[in-house]
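Participant: Structures follow.
Coordinate-derived values only; no laboratory data. Note that this is a predicted model, so its numbers are computed, not measured. Cβ atoms are built from the backbone, for glycine too; each structure is taken alone.
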Structure 1
Amino acid sequence: MDLRERFIETNGIKLHVMEAGPQDGPMILFLHGFPEFWYAWRKQLSHFAKKGYLVVAPDQRGYNLSDKPEGIAAYKIDELAKDIVGLIDAYQREQIFLVGHDWGASVSWWVALKYPDRV
């Protein structure tokens, strides 16, 4: 699998992102749980990239190589959801498949609730 590393600015922070697959493929965004980071999704990234999907796995804010803003307010669920919508925008997509595990699932559900037209 040909993994590509990016840093994307969104919602006032910089997120570390790993991606694979064709840029024009349908996009799947994978959100890790606590206390993980993008690497938790490595097998899924490989599998779906081979199937023609653009797969994207960020380190969510506060994790691994992504920015770690100070203060509790920076980690409210609305802020985490805005990070994800910002990633969707950065990839110039109207709608994606969103997959989450553990805390990433909570963020995924919130994105689906607040921004249903994006997932």
Structure 2
Amino acid sequence: MKKNNQSFESARKQVDKYAAGILGRISDEKERNSRGFQVAKLYVNIKEYGVAKRYMAGFLAVKPSYAPAHRLMGQIYEKLGDTKKAIAAYKLSLELDDSQKDILLTICELYCTTDIDPEQAKY
């Protein structure tokens, strides 16, 4: 268990250092936020969902119509246990890019795990 914790801490330090290296050279806030998607994916890979969510919020403020970002946000909310927000993010991703048929299945699976009015679950 201790080795896994050390490995996690090492990965976290590497991602923190990499993110600081990328973002530290950029003075424009909008440009920094536009890199948030890349950085968030790194934090998702090491299961730091809260940190990833913050970077995604900044990214979506700059690029609100980017379907893959809403998909990633859905995955983050799902891992954080916020099913309703996960569903909303997945639905928005699907609305922006309806070729992602697998997301529809994910949405349906999430609806099956929540207490929600069937009329509200219509898509």
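Participant: Kirkwood radius over Cα pairs in Å, for residues 32-71 alone computed as 11.1: which structure among 1, 2? Please list the in-between numbers first.
Facilitator: Details: 1: 11.1; 2: 9.6.
Answer by label: 1.
Participant: Where does the value -24000 come from, among 1, 2, when helix-only ellipticity at 222 nm (-39500 (n - 2.57) for each DSSP H run of 4 or more, over all residues; to 500) is the thing being computed?
Facilitator: Numbers: 1: -9000; 2: -24000.
Attributed to the structure labelled 2.
Participant: Given that Rg/Rh (Cα atoms, Kirkwood Rh), derived from a single structure, equals 0.93, which label among 1, 2 identifies that structure?
Facilitator: 1
Participant: Out of 1, 2, which one gives 16 for relative contact order in percent (Cα under 8 Å, 6 or more apart) as computed from the coordinates? Can you show the working numbers first?
Facilitator: On the way: 1: 29; 2: 16.
Among 1, 2, the structure yielding 16 for relative contact order in percent (Cα under 8 Å, 6 or more apart) is 2.
Participant: Just checking, which of 1, 2 has the largest value of distance in nm of label points 7 Å out along Cα→Cβ at positions 88 and 104?
Facilitator: Working: 1: 1.7; 2: 2.4.
Comparing 1, 2, the top value of distance in nm of label points 7 Å out along Cα→Cβ at positions 88 and 104 belongs to 2.
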